[in-house]
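Several structures are given next for inspection.
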Structure P
Amino acid sequence: MFTPVVYFIIVFIVLALSLVIAKPLFKDGSDRSIFFAAATVGNTGNLGIPLGIALFGEQSVPYTSIINIANVLFIYTFSVYFFAKDKFNFKDSVVSIFKIPAIWFALIALLINYLHINLDTNINRVLEMGAYASIVLQLVIFGIYMSEIKIKTTNWKLSLNIVLIKHIVLPAVGLVVILYFDLDPYVGAILFMELMVPLAVNNVNLAAIYNCRPHDTTSAILMTTIAFLLLMYFYLEMIHYFFGV
């Protein structure tokens, strides 16, 4: 249970740094909103969990799953607020957070896990079908927006600064915090791996819902994914060097 706490500490440190540098960096309020909402969170579920299995085995799933729940809670609270605040007042932005079903289902999932409730096999199968269907729909939505991106009109400044925060600053801060708390090397390696994954596709969904430049958000996701592929070798070398895994 301490793993998501360390994850939150890392994310909030980087978020605080982002709040400091965003105002002089971006004059446009929507750019700042996307920068705050997207730069510190990654695809810890659809990518992070299977990547954890590939790198660390199935025993990594409890750690990657609880980190993913922490990530989901951050996205559907703070990220939703940042996406909404440019179009709504503070009260409406906060209210919009509690209208997101993912928050309540994540809390229910934690409660079921805590109470050791075993769900019926058929219920599990229905939930799995819904999860797979949602992944497909998210990727379809992402593909639609990606097909409309044009190189000449891409917000390169926003995308490149998000790449810098997501793939340089966040892993660097994460490494320092993980080593400071002296986590078990295996757990530290999993946590560092979850910090290095690119942006989550559901950022596009939220940007579209709150009309906060979904095309710019899509560009940022695409850029962080390319950066992740280019940097993955160096990330793995860092994991091996610092955690011996």
Structure Q
Amino acid sequence: MAKHKRGGREGSGSGRPRFWGRHAVAAALANPDRQITRVWVTHEASGEFHFDPATPLTYAEVADLGRLVPNDAPHQGVVIEVAPLEDLWLGDILTDAPERATLVVLDQVTDPHNVGAILRSAAAFGAIGIVTQDRHSPSEGGALAKAASGALERVPWVRVVNLARALEEIAEAGFWRIGLDGAADTELKDALGPQRIALVLGAEGPGMRHNTQQHCDALAHLPIGDAVESLNVSNAAAVALYAAAVA
């Protein structure tokens, strides 16, 4: 079975990612599986959080925090350094999946903001997790955590080496695999039906690779108007997750 490997890290010289922003930090602090290794915070923001007294903490000015994050990102007065979450097996989330479940599979979606936004939508609509490749997907890092607005700590994320093999495992677990493709003849609402759904989305522009399409049970499109050619992948994921949730 495919195992989650979180790969490279965005953040400090220690190799550990840094998270910033109040939602991302609060969610990390609330996650018992997340180890916080260091904290930088302004005096003003410190009252909003409860930090473990054993965790090294530095009070800093806003400008100092800006130098700890990329491109002076909106840190909202707090930055933390964290240890990566433990690896996950794909089989873990498939075995524990309820009778009605939705899973998101991403084929070479590399933008951390998109993956973070998809995690947020997955949390909002009750998806049991997301699956990406070990390569050609973003690392667990601050920009992604900020975009996920806490969902990185709540939604299981499995990275796999071979996406085609993972899709086979997903089918064996009773999931109906629907690939989102703007050129497909079938509308998404008509492809839905089975209780267990895997929504498969490809990168913006190239879309799903041919081999990924071959491992889908159906291809479907979203019924968007002529005013735009396509949706951003994170927006498409949100619409598809809503459709699956209410089907």
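Brief remarks on what is shown
- Comparison of P, Q by relative contact order in percent (Cα under 8 Å, 6 or more apart) - largest value held by: P
- When FRET efficiency 1/(1 + (r/R0)^6) of positions 129 and 161 (r between Cβ atoms, R0 = 30 Å, to 0.05) is calculated for each of P, Q, the greatest value falls to Q.
- Among P, Q, structure where FRET efficiency 1/(1 + (r/R0)^6) of positions 17 and 217 (r between Cβ atoms, R0 = 25 Å, to 0.05) as derived comes to 0.75: P
- If helix-only ellipticity at 222 nm (-39500 (n - 2.57) for each DSSP H run of 4 or more, over all residues; to 500) is computed and equals -24000, the structure in P, Q: P
- Read-out FRET efficiency 1/(1 + (r/R0)^6) of positions 57 and 193 (r between Cβ atoms, R0 = 35 Å, to 0.05), computed value 0.10, structure in P, Q: Q
Bear in mind that the values in this text are calculations on the coordinates, not laboratory data. Treat the numbers as computed from the prediction; the structure is a model and nothing was measured. Cβ atoms are built from the backbone, for glycine too; each structure is taken alone.
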